[in-house]
Structure 1
Amino acid sequence: MSEQTKAPKVASIIIIGDEILSGRTADTNSHFLCKRLHELGIRVSRITTIPDKIETIVETTRSYARRADYVLITGGIGPTPDDLTRQAIALAFNRQLVRHPEAERIVRDAYREKINHYRLEMTRLPKGAKLIKNPRLAVPGFIVENVFVFPGVPQLMREMFEQIAPQLREGRFYELKIATSLAESEFSEILHTLKPKPGVSVGSYPMLHEGGNWSVELVISGTDEVGVAETAGALETKLRDLERSLLSNESN
């Protein structure tokens with residue numbers, strides 16, 4: 001298989017927080033991560049939102065770390081009792097939770113005479129963790145094996161993600177779109193019989209417009225630019241032929 005058409009790396013996203021599950025806070029982090037990972041040529045296989053329960057965090061992290069190339073986690077690394085992510089990741093990888101020397105230095109330098117036990121607790125990370133530095137606050141994120149842990153605050157998470165984005169880059173996805181006024185039930189057979197090029201997928205997305213009219217956008221995407229173009233060309237030809245055929249039948 002060529003470098004151009006190789007299967008993309010796969011990522012899973014875990015959003016941690018009772019505030020998300022209760023509806024008090026809207027989850028914008030998963031949307032941002034999906035968009036940026038797509039731009040980096042990485043396919044997101046699943047998104048899961050889980051509560052602030054250590055057993056659930058451990059179980060989900062272990063499961064996803066085995067199945068995905070990358071696992072991105074947001075939330076639960078602050079100093080309050082419901083911030084359990086550091087401890088859970090340590091348990092998930094059977095590592096001790098220890099003071100990270102560089103994290104401690106950063107926190108002590110930032111808080112100086114205002115340092116306290118709870119701020120220092122945020123420097124206790126799974127043994128061997130690598131830091132994801134926080135450009136605004138002293139508290140860092142961290143990396144353990146293929147798991148990347150970020151704070152839940154969207155602005156912080158976004159800025160910190162950009163620090164590790166270069167090491168995740170796999171290439172890029174190419175994408176073409178075809179619009180049609182046909183109903184999905186009218187062109188469904190075309191999609192069932194279409195044979196996309198390797199590494200190319202086709203998605204169908206109906207849209208309801210004001211006034212009650214419907215349209216469908218077909219999105220052809222993949223890591224192979226030529227394969228995307230060829231698949232889109234074949235699909236568009238079949239759709240236009242069907243449109244003409246249906247129009248001809250209506251006029252007869």
Structure 2
Amino acid sequence: MPEWFEEWFNDEYLALYPHRDEADAEQLVALLRRHVGWTPGWRVLDVACGPGRHARALEAAGARCIGLDLSKALLLRARSLTSAPLIRADMRRIPVRLRSMDLTLNLFTSFGYFEEDREHQAALAEMVGTVRAGGWFAMDFLNAARVTATLVTSETATLGGTEVRITRDLIGGERFVRKRMETVDGRAWVERVRLFRPAELEAMLAATGITVAARFGDYGGGPMTDASPRAILIGRAA
């Protein structure tokens with residue numbers, strides 16, 4: 001049986017989230033560049049690149065970028081935004097040469113999708129394994145504390161003119177946030193994300209050889225607090 005993320009990241013996902021824009025991507029890329037000793041020409045791997053917003057901003061900054069994603073639909077959209085080479089692959093098995101990247105990225109909560117934490121740790125090890133000695137790894141994740149404190153349990157949206165009912169709940173002893181989406185014509189999707197706290201992510205990164213050097217709570221570089229919208233970690237490989 002397919003895992004939820006194998007079915008959901010498609011054209012319907014893009015239609016339901018039209019507010020994802022290039023301005024956020026450019027702001028995040030600018031933040032990262034300020035803290036990693038950026039040099040034009042760097043080799044950058046964007047893991048779970050989605051429709052290519054960050055890859056385009058990275059290319060504009062002079063990176064030699066590679067995008068990787070499991071979704072064929074999102075990679076097709078990325079092809080219209082970026083000239084970067086694109087790879088269709090699972091982040092748990094990354095077909096990129098070890099230690100070949102100056103910077104590897106995992107952005108916009110493109111993590112926490114698996115059932116078991118050992119799978120998450122394996123995915124991180126795969127990503128970090130692409131980073132050269134002294135290179136950088138950065139992750140942009142949801143802020144678990146804010147998610148649990150501000151959870152909107154029910155709302156509606158539209159998809160192609162059709163109303164979509166959205167419900168959210170915390171499951172697995174509040175280890176996961178689950179989002180259900182149902183249309184009146186019977187279509188339904190589920191998202192489920194592991195609620196890793198920043199300290200948990202740092203411990204997982206340390207196990208892969210990454211030392212976190214900077215932490216931010218938003219794309220403008222604000223401090224990370226329980227109320228911050230994001231948990232952005234920037235670390236260096238041993």
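Derivation of every value follows stated rules applied to the coordinates shown; laboratory data play no part. None of these values were measured; they are calculated from a predicted model. Cβ atoms are built from the backbone, for glycine too; each structure is taken alone.
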Any idea which of 1, 2 comes out highest on mean count of other Cβ atoms within 10 Å over residues 40-47?
2
Across 1, 2, FRET efficiency 1/(1 + (r/R0)^6) of positions 32 and 160 (r between Cβ atoms, R0 = 30 Å, to 0.05) reaches its greatest value in structure 1
Tell me which structure, out of 1, 2, gives 1.26 once Cα Rg over 2.2 N^0.38 Å, for residues 80-127 alone is calculated.
2
Structure (1, 2) behind the derived value -13000 of helix-only ellipticity at 222 nm (-39500 (n - 2.57) for each DSSP H run of 4 or more, over all residues; to 500)
1
Output 51, 38, 35 (Cα extents along the principal axes in Å, calculated) maps, among 1, 2, to structure 2
